[in-house]
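Below you'll find a set of structures to go through.
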Structure 1
Amino acid sequence: MPFAQLGLNADIVKAVEASGYTRPTAVQERAIPAILAGADLLVSSQTGSGKTAAFMLPCLHRLAEASAIAGRGPRVLVLTPTRELAQQIARATETYGRFIRRLRCVAVVGGASFYVQQKLLGQSADVVVATPGRLLDHLRRGRVDFSRLETLVLDEADRMLDMGFIDDIEAIIAATPAARQTLLFSATLEGVVGRLANRVTRGAQRIGIETAIELRGKIHQRMHFADDFSHKSRLLDHLLRDAAIGQALVFTATKRSADEVSEQLRVNGFSADALHGDMNQRSRNRTLDAMRRGHLRVLVATDVAARGIDVPGISHVINFDLPRAAQDYVHRIGRTGRAGREGIAISLVAHFEKRQMREIERYTSQPVRVDVIPGLEPRARPAFTRDDRRGARTRGAGAAHPSQGRPGATAGRRSYGRH
């Protein structure tokens, strides 16, 4: 089904097609008609599924018509966990709404000028895309008017709750009109996310998109076992010298590790930089802009800072450290293989991280191939021990023994960046 058959405003369809998209993704095809019909939605969808357009295109469709309520406050509010994702959504809004007259979108995020944001919020704004903490600061100072708000979007709700924004989100929602339309997007709709969804939506429709299977065909995964930090560093150096790599995104567990790894890569002659939460907004914007322009070949980032990174040139994602949660692995590797392209995801797995890797394989229902680079083989045997196999028989195929991953099991744990 082409976009033109979804019932969207012709100017929005024109902008979408001018951006190179002709057919909607699965989540767009299901969500857009429901949103246009006025339904509250609960959408389970992973990164790379096209969810930004799924909620923003129908919102823009309504914005093409004048509001029935006078005022300067936003008609659409999007809450999102990080600055980068908020800015990405704001750019997408401007792209898809380029043919809508007098459309104004304001990003309200931490790390940017509070005074400038205050001034922008005082003017007429159709769309506000915000991180919860900074928006709540403006709300408490009486700088935000929600009297004409029509649609509230909670994007990556699971991540916002993981980051501790539950109280901020509920305070913001309490200030919005009860008659609003609420759209909640999350990787999962269970647990605390499900309880929040029940409180803030009314008779919501559920849409579930199975993205783990979609990733299978276009992202090729493999892993290398590593003995220690030094071994990981040598493996990373070797992998990045592959001429087939366009741009690479390297994930570390901590801000300190991101700085250390990026500095070592620069010493070794790579065009590399770090991205993490301790950087001010100007530095983060400059680094991301350099990546998008192709001036930076390797970006070393933490999970939180990487939310919202959408750079078409990223051909490889490399996990220098594995994520703590299996669903974060899916988010990480989804930074490559976007818009129909193929990508490669490589994990450097310390022996104490074997259990995490098995959990990832169970979560994605995809085995990850183990590779060895001649001359950079691990000294320790990566295969499961007899206790591992006994544990697997007891707890299910692929499960690792609880002794794997103990902090004291591997010397030099600090050097893996868990500090």
Structure 2
Amino acid sequence: MSVSQPDFDKAVSIGRPPNVVKLFPNSKALIVSGKVIDRALRAKGQAMTIAANGRNNFIIRGALLAAQRANAAIIIEIARSEGGATAYCPVNYWNIARQVDQAMNELKITIPVAIHADHYGIKKEADIDFAKVEIPTIFEAGITSIAIDASHMPDDKNLLTNLALAQFVPSWAGLETEIGEIKGNQGLSTAEEALFLIQGLNAHNIFPDWIALNNGTTHGIEASGQGIQVDLTRDIHEQLLPYKISGAQHGTSGNSSDRLREIAGKTHTTKANVATALQMVSWGLKVNDYGNAILDDNGNFIKMKNEGVTEAMWQEMVDYATAKGLKGGGYKSLNLPFENKLLGQPQAIRDRMVKRVEDFVYNMLVNVFNAEDTAPLAIEALLKAGSYDLGPKVERIQDAADWTGDKIAKKAAAIDSDKGPQGDFDD
């Protein structure tokens, strides 16, 4: 499948949201709303695309090249824990769009790309006022999609937080919501929780594009082998069918390719977050076919010779991690202090870091996620709408009178759910 030059040019002229046009008036990069990406994957069916957490510049470039090669619509994202005000990554909410736009123009990337603020976490009500100030700034910086994640809070507070913050998200932007923190096989999400959140939002004319569940995965390096519970996910998605909401799969890095094919083929998932795997791949570490790091007998990462960073640079990174007491998933904190050192490597080294990410992401898009040739479907959706704003997938079904503050509290109190243990499950 291909797109004619006139159609591409038309898509660029009408398909870029106003914040993107303002920031990059002369750009030829087709940066679009997250809604556009979701619609493309839904149009293909039994397909999901990568939401690549761009923890460093090499990941961004590699993921874009892979998507171009696969002719796939994709998402480049960064989470609040990774790139918010207390970031451990050099890529953040306020520079990610600039990095993506620059790379797309330089590399001549012509597939549609959304820029997603993942896991905008709200852990307590006191966080809400700060979020009301900060969320507009990330859209001013070029974000085109956001995940409001108040899953740390009780069900009624989760819903009320989403209602309070959705008004600060442009109506054209992609919107993700979440139930259940991502904490493995503890505190698994239920259909009752999902329906409560989505119905309550629907009653107030808020129509998320995606819902994320705790369906058995973990962030970071997966050690248990538990992974995605496909049947649980499918059951929840089926009960949400009237609301036309797609699934967002978190914790993808620790799941086998076979299980990821199942989640694409048997559920309504269109977005699959991949973070830790891409970081490890870019550095040149040994991973299995789906990106989970392989450790030696002493529990240390295995550096592949002549892949990723140089051996000398890797030793410097290991020494730094040891001095800071970083182990396993804690190596994520190397991204920020080492970005400039990595950018200062010879071009041949930088290129092989990018190439390793490209090959990994291409394989996932084409052979696992079934995302190949979804770029033209995204452009088709833009041309059909004649606008950057595709609007909601569903109309209001619920009666707002049934979802007042008091009634929300009563409905939530009747939900039988287990949120799992307390703790910090951010990645």
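Tell me which of 1, 2 gives 36, 33, 26 when you compute Cα extents along the principal axes in Å, for residues 34-153 alone. Don't skip to the answer; put the middle values down first.
Values: 1: 36, 33, 26; 2: 45, 31, 21.
Answer by label: 1.
Out of 1, 2, which has the highest value for relative contact order in percent (Cα under 8 Å, 6 or more apart)? Present the calculation step by step, with values, prior to reporting the outcome.
Working: 1: 16; 2: 24.
Across 1, 2, relative contact order in percent (Cα under 8 Å, 6 or more apart) peaks for 2.
If distance in nm of label points 7 Å out along Cα→Cβ at positions 178 and 354 computes to 5.8, which of 1, 2 did it come from?
Values: 1: 5.8; 2: 3.0.
Label of the originating structure: 1.
Quick one: Kirkwood radius over Cα pairs in Å came out at 21.4 when computed from one of 1, 2, so which one is it?
So the calculation was done on 2.
Every read-out reported here was derived from the displayed coordinates using simple, explicitly stated rules and does not represent laboratory data. Since this is a predicted model, take the numbers as computed values, not measurements. Cβ atoms are built from the backbone, for glycine too; each structure is taken alone.
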